[in-house]
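Okay, got some structures for you below.
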Structure I
Amino acid sequence: MIVAVVGPSGAGKDRLIQGARALRPDLRLARRVITRPTEAGGEDFEGVTPEAFAAMRRAGRFALDWQAHGLSYGIPRDQLDGPGPVIFNGSRAALPQAMACLPGLRVVLITAPEGLLAQRLALRGREDAADIAGRLARAGFAMPPGVPHLTVMNDADPETGVARLLDALQPDRAAR
């Protein structure tokens, strides 16, 4: 099983993924490659230059890659191989491509109220006010038509959010 976790910036995707993995050691994280310096913080990712990313892409190293927020993102092909379920932080805009590249992909949308998104974005300190405003403007980006998914509202404490994500990952949960 491969699971794409998507949602607006500030929804808490990385925190919930980390919490779910702590309680479910069988969940493997597909660590993203991003054209952002590793020192920028946030999630556990491999930071590369745009030139290195382009070389990786040409070499076919990504199962999926996309552009967002002026950056390039990639899911390494080799991180999807092996036993157990794999989870990765994806992009709503890239879901049609992801569904075509990754047959059987499950999608979980994590979201939160706009005020909470704004507060979380300000607290992480990676974006200036204009960048935060831009991310909030994209927060309402609709899921692409025809992409079945489950929604997790992350508007409570982290433990509740993690429990909701783990519930969405249950095999018997049907996406809509």
Structure II
Amino acid sequence: MTQVTFHTSMGDIKIEVDHKNAPISAANFVQYAEEGFYNGTIFHRIIPNFVVQGGGLEPGMESKPNRDSIINEADNGLKNLKGSLSMARTMAPNSATSQFFINLKDNAFLDHTSKDVHGWGYAVFAKIVEGMDVVEAMAKVKTTNRMGHQDVPVDDILIENTTVTQAD
């Protein structure tokens, strides 16, 4: 089993990746992590009692160049439960690249219901196994609007370093 640890400016978050149920999303996330892509990025969207999002922007709200988008695996049976990670995307179902979000509560309305624009949902590919307290602390920071984005932390929350390990 693959674990990814984000060493953030607020503490460590250990994530267990689900290769079995979300092979494309999991491999994509792990590849970005192994390449060090997430190092120096910020959690750029925080909505209390909903989600914490990151994985694509650097301080100053600069987008980091990423790889091609991946297939949406939201129909994999995994649910957007508290502590789960899902691929962030645009309105287009198959538009996820590097960005992800962490569910701060059970968000059933983000789950797959049908293969159309209204039901595609967001692909869950991992869950937090340590550090949910860090994520919950992030949800309490003051946010603002910046560079056309809403719900941006006033003070940057950085992913300083990323560790990828294989566990039994």
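Read-outs throughout are calculated quantities, based only on the coordinates presented, and are distinct from any laboratory measurement. Values in this document were obtained by computation on a predicted structure and should not be read as measured data. Cβ atoms are built from the backbone, for glycine too; each structure is taken alone.
Points worth noting:
- Test item: relative contact order in percent (Cα under 8 Å, 6 or more apart) calculated as 32, pick one of I, II: I
- Volume of the Cα convex hull per residue in Å³ - structure with the largest value, from I, II: I
- Source structure (of I, II) for distance in nm of label points 7 Å out along Cα→Cβ at positions 20 and 36, computed value 1.9: I
- Identity of the structure behind 12.0 (criterion: mean count of other Cβ atoms within 10 Å over residues 60-67, calculated), options I, II: II
- Which of I, II leads on mean count of other Cβ atoms within 10 Å over residues 52-59, largest value: II
- When helix-only ellipticity at 222 nm (-39500 (n - 2.57) for each DSSP H run of 4 or more, over all residues; to 500) is computed across structures I, II, the figure -10000 traces back to I.
- The greatest value of distance in nm of label points 7 Å out along Cα→Cβ at positions 76 and 100 among structures I, II is that of I.
- Look at distance in nm of label points 7 Å out along Cα→Cβ at positions 4 and 156 for each of I, II: the largest one is in I.
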